[in-house]
Structure I
Amino acid sequence: MNTATSIILAGVGGKGVITVTNVLSQGLVTLGYDVKVSEVHGMSQRGGSVHAQVRFGDKIYSPLIEMGTADYIVGFDQIEALRWGSFLKQDGRMLVNLAELNEDIYKGKYDDSFSRYMHVSFVEGRAIAKETGNVRNENFVMLGALLQLLGFEFAAWKSTMEKYIKKQYQEDSILALLRGMRDQAAMEEKETVYEL
């Protein structure tokens with residue numbers, strides 16, 4: 001890969017944004033990429049806004065992503081996806097978890113504004129995670145969808161998952177990641193067939 005790929009992962013504390021960021025960045029390093037990460041932990045208590053910026057490629061000089069330059073935004077919930085939408089480049093891709101919204105946290109009403117973005121994929125993260133055994137693994141469903149969009153195979157991530165996820169959670173976490181990859185692949189196939 002000659003150019004940098006820039007990813008923003010955004011959600012609320014307690015939803016696994018930092019865990020996914022660690023697995024993603026360590027997996028990319030294992031695959032031989034230069035990786036830079038910028039994380040915001042300040043509000044990462046349960047319910048507070050938290051995000052991470054990940055850039056990878058042959059040579060990365062800065063972890064920071066400027067407005068309008070992100071290739072991908074992964075929203076672990078809808079409001080956080082919209083909050084970071086201005087960082088997405090025009091032909092960038094947004095992945096959005098269709099988790100329940102807690103409007104009280106945000107002191108306002110949710111405004112469905114995804115129509116302004118060219119490429120948005122909605123992921124049933126919570127429902128898929130529940131089917132795989134642990135509803136809290138919606139973060140790994142989202143990671144799986146992202147890895148599919150990035151064109152990675154699961155085999156490249158198995159060892160990273162086993163290394164960074166506690167043994168008692170590995171099976172459900174891996175299943176959630178695989179389902180995220182599979183469902184995103186099915187969505188891409190549908191988009192190709194129907195030219196959506």
Structure II
Amino acid sequence: MQAKEVKMYSDYKSPFAYLAFDPAFELEQRYNIRLRWIPFQLRIKGKGERSLYSEHKARYSYLDARRWAKPRGLVIRGPLKVYDTTPALIGGLFAEQQGRLLDYSRKVYELFFKRELEADEADAVANVIANLGMSADAYRKYLSGEGAVAYQRAQDEAANDHVFGVPLFIFDNEPFWGHDRIPVLENRLTESGLRIV
């Protein structure tokens with residue numbers, strides 16, 4: 001039986017997308033699925049643009065993310081500004097073409113949440129790519145050409161799928177939002193007869 005597609009919309013500035021990344025790809029080992037990573041740019045308001053209640057929610061969200069991250073040995077520090085992660089997300093598309101999406105994404109998440117990567121700077125992303133043994137020059141060319149087109153296609157697909165946050169999984173047109181919904185998604189995959197025995 002052909003593997004069924006599960007979409008995963010993701011953004012490197014989301015701590016919850018970070019928490020979901022490896023567990024989501026591990027689903028491919030237990031279910032007859034192909035997980036398709038799709039970059040999605042979260043639109044986040046910066047400090048001073050949010051209400052006081054939104055400020056409280058943002059602080060709580062990072063506290064909660066750290067609770068989930070600590071047992072896994074992941075470091076999550078809240079970023080000091082709001083990032084347009086387009087260069088990093090296009091870097092993910094580039095790495096995927098090289099068969100290196102997992103390595104690249106793990107490194108970007110790790111560095112970003114340790115505050116060691118400016119995910120909105122093409123040169124910083126190119127440095128990550130080079131350190132992983134891929135071509136920084138090829139990335140730069142991809143960023144302004146084919147990658148920009150692929151990235152826009154992903155944003156258009158997200159609009160058609162009514163994506164509003166990440167991580168957001170879609171299986172058979174049914175959305176599952178949040179890293180903590182992975183068990184619910186697993187139940188749905190099991191009900192669909194996709195568990196590998």
- Figure out for me which of the structures I, II the number 15.2, 43 belongs to, where Rg and Dmax of the Cα atoms in Å, for residues 83-178 alone was derived from the coordinates. I
- Query: A value of 20.6 was derived for mean count of other Cβ atoms within 10 Å over residues 19-26; which structure in I, II was it taken from?
  - Reply: I
- Task: Check the numbers for distance in nm of label points 7 Å out along Cα→Cβ at positions 115 and 187 across I, II and tell me which is largest.
- Result: II
- Note on the structure: Re relative contact order in percent (Cα under 8 Å, 6 or more apart): value 32 computed from one entry in I, II; matching entry is structure II
- Message: Matching task: -16500 is the computed value of helix-only ellipticity at 222 nm (-39500 (n - 2.57) for each DSSP H run of 4 or more, over all residues; to 500). Pick the structure from I, II.
- Response: II
- Message: With Kirkwood radius over Cα pairs in Å coming out at 17.4, pick the structure among I, II it was computed from.
- Response: II
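Read the figures in this text as sums done on the coordinates, not as results from a lab. Just so we're clear, the structure is a prediction, and the values are computed from it rather than from any experiment. Cβ atoms are built from the backbone, for glycine too; each structure is taken alone.
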